[in-house]
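Right after this note come the structures.
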Structure 1
Amino acid sequence: MLKEIKYIKFNNYKPITLDGIYKGDSVTLSNLDFNINEIVNTEAPITLNTLKARLREAFNVKKISQKALDIIYDRIVRLGIICTDNLYDMVYWPKSCVFKVDALRINSDRQIYDVPNQELKLLVAELNLAGEELYRKILEYFGYEVLTEKARVYLEYIEDICKD
């Protein structure tokens with residue numbers, strides 16, 4: 001039986017500004033580190049795309065510049081956050097992680113390709129389907145109707161790694 005849990009989203013951000021990180025303000029960088037750590041610790045495994053969405057909320061901006069992203073990537077490395085590959089994106093884990101996922105997290109604002117493969121593997125095993133039928137069932141499960149090309153490629157990747 002597939003275990004489902006509610007997706008818990010971190011949103012108790014400490015104040016940060018893009019100007020503050022550009023200037024190297026120590027309070028802002030400390031708050032950025034706190035926010036990154038808490039987001040990852042609360043939402044792991046979390047894709048880079050979802051992490052960036054949370055940080056946009058924290059910064060209260062619609063877009064984060066490449067310069068800001070470079071600073072954020074540097075902070076992630078300094079914090080010792082662990083990174084694994086997930087085809088389209090990186091997945092971040094707390095530095096004390098055991099890389100074990102035993103439940104599918106539901107009720108989130110993630111795109112299908114932002115659901116880490118470790119979670120989708122659980123659903124694939126439960127559904128016991130293949131190909132187009134599997135992809136459509138996964139999309140239906142998350143409330144999506146359209147199988148885009150990007151989603152198809154990602155779900156084919158998931159299906160392939162489940163065969164190993």
Structure 2
Amino acid sequence: MHDFEPGWDTYKESPGYVVESHLTFDDVRVEEYEAVLCIGGRAPEYLRNDRRVLSILQKFDAAGKWIFAICHGVQLLASAGLIDGKRVTCYEHVRLDAETCGATWLKQDSVRDGRIVTAPTWQEHASFYRDVFACLQQGDPMSQAVGSNPIRVSSASASR
């Protein structure tokens with residue numbers, strides 16, 4: 001786990017939780033899910049090098065499903081080639097990854113561009129999960145009315 005330390009310009013690492021997985025990357029069947037959530041932390045730094053993970057994300061995108069990412073999770077979307085031309089937000093130290101891959105970075109609590117919703121850190125969970133659950137409640141992202149605005153930016157955090 002990571003958290004912010006006063007006076008540091010980045011986060012510190014602390015022991016996290018051990019959770020047993022009941023599914024391998026090879027077992028993922030995209031058609032069985034409505035969305036994928038790419039969490040942050042250190043995992044995306046390594047997972048972005050796993051072609052199976054990138055393939056899963058690309059299949060979610062090709063199927064027109066919801067894609068959510070928070071913090072460093074945007075590194076996975078960038079490596080999978082999913083954010084070129086998109087508006088996103090993420091942890092400030094991942095901003096260059098997003099912009100290098102063609103995304104426009106916004107300093108916001110939560111950004112939705114079409115079927116992709118992103119947020120910077122756990123500190124923006126309220127805005128992020130409000131948008132995530134609104135998307136899931138909406139249902140199939142491909143059933144949106146033609147002409148509706150797929151870009152939504154919430155809770156500006158310009159004061160930070």
Check the numbers for relative contact order in percent (Cα under 8 Å, 6 or more apart) across 1, 2 and tell me which is largest. 1
Highest-scoring structure on mean count of other Cβ atoms within 10 Å over residues 13-20 (candidates 1, 2) is 1
When distance in nm of label points 7 Å out along Cα→Cβ at positions 93 and 117 is calculated for each of the structures 1, 2, which structure yields the highest value? 2
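Please state which of the structures 1, 2 yields 1.8 when distance in nm of label points 7 Å out along Cα→Cβ at positions 21 and 53 is computed from it.
Working through the options, I get structure 1.
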One of 1, 2 was used to calculate Rg and Dmax of the Cα atoms in Å, giving 15.4, 48; which? 2
If helix-only ellipticity at 222 nm (-39500 (n - 2.57) for each DSSP H run of 4 or more, over all residues; to 500) computes to -16500, which of 1, 2 did it come from? 1
Highest-scoring structure on FRET efficiency 1/(1 + (r/R0)^6) of positions 29 and 77 (r between Cβ atoms, R0 = 25 Å, to 0.05) (candidates 1, 2) is 1
Thinking of 1, 2, which structure, once mean count of other Cβ atoms within 10 Å over residues 69-76 is computed, gives back 15.1? 1
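FYI, it's all coordinate maths here, none of it is from the lab. Computed from a predicted model, the values in this text were never measured in an experiment. Cβ atoms are built from the backbone, for glycine too; each structure is taken alone.
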